[in-house]
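A.B. asks: Following this line, the structures themselves.
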Structure I
Amino acid sequence: MAESVAEHLSIDASRQECLDVLLDFERYPEWARDLKEATVLQRDAQGRGTEVRYRAAGMGYSTSYTLRYDHSDPDLLAWRLTKGDLTRRLDGHYRFADRDGGRVDVTYELEVELIVPLPGFIKRRTQLKIMHTALRELKARVEGRVES
């Protein structure tokens, strides 16, 4: 059974600056430390990736998965898993809300279902680590800082 978790933070940048980083899929391995490869398989008429294959490594494991992106809502960057070697579901989105002073609040929601069942507390801890790390690394990239 898939479980959903969410986390949010404020980024000192515009929504478009965040989207510019998030839509540059091929450059994810430069700033998302667990991603080793990102390949855009399909693009829409505006050149945005709609299907992206990833290879990730973490905690001694390697996994490959393909996500289909939905660009229809300007407040969201949403995706659904279309293929995965360890996951049945890896669906989620970034939601953007503009704030005063040129800042944007970003909420990351993720729903994960693994092929091999894990105890709930381990799966939830892993989901939270993925989200926390992804948001922290996004913030660092967008704001021009290097994560230590």
Structure II
Amino acid sequence: MLKMAGLKVPIISIVIGEGSSGGALAIGVGNKVLMLENAIYSILSPEGYASILWKDSSKAKEAAEKMRLTAKDLYDLKIIDKIIKEPRGDGAFDKISKELRKEITNLTKEMQKLSREEIVEDRYNKFRMMGENALINKKII
């Protein structure tokens, strides 16, 4: 992650299902983090959290609520930058793919305006503010 944080190219992370464990930490190093609306993103599973907190993994549902791992929660906490809506029914995969392609293209164009040093600084500032936002809003302590 240290090497990744120092890369002088934009990093766009996308959570499409379940971003968890050490991989969740790496996802957070991105300049921009997008998330499908029904995905979850956390460094620990709700079962693991419940096992640690209450010594009872059957309390995973309660743990998930406290962990605030949904796209909406993480957007409100400014941990992710955008929620990608998930259409249902026929052609849903194609619609999501097109939306992701559009977002990646737009973000790439936006970040091309930054110098290499600004890209690294942007990533650094975003990552550093994650905990700050959570502490200020008192939402995950």
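Read-outs: derived from the displayed coordinates by stated rules, not from any lab. The structure presented is a predicted model; accordingly, all values stated were derived computationally and were not measured. Cβ atoms are built from the backbone, for glycine too; each structure is taken alone.
A.B. asks: Starting from the value 68: which structure in I, II was percent of Cα pairs over 11 Å apart, for residues 22-69 alone calculated from? Don't jump to the answer; show the numbers that get you there.
C.D. replies: Values: I: 65; II: 68.
Traced to structure II.
A.B. asks: I, II: which one has FRET efficiency 1/(1 + (r/R0)^6) of positions 14 and 38 (r between Cβ atoms, R0 = 25 Å, to 0.05), as calculated, at 0.60?
C.D. replies: Of the options listed, only I reproduces it.
A.B. asks: Which of the displayed structures (I, II) returns the greatest value of distance in nm of label points 7 Å out along Cα→Cβ at positions 46 and 62 on calculation?
C.D. replies: Top value of distance in nm of label points 7 Å out along Cα→Cβ at positions 46 and 62, among I, II, belongs to structure I.
A.B. asks: Work out which structure the value -7500 belongs to, where helix-only ellipticity at 222 nm (-39500 (n - 2.57) for each DSSP H run of 4 or more, over all residues; to 500) was derived from one of I, II.
C.D. replies: I
A.B. asks: Check the numbers for distance in nm of label points 7 Å out along Cα→Cβ at positions 54 and 78 across I, II and tell me which is largest.
C.D. replies: If we compare distance in nm of label points 7 Å out along Cα→Cβ at positions 54 and 78 over I, II, the biggest value is for II.
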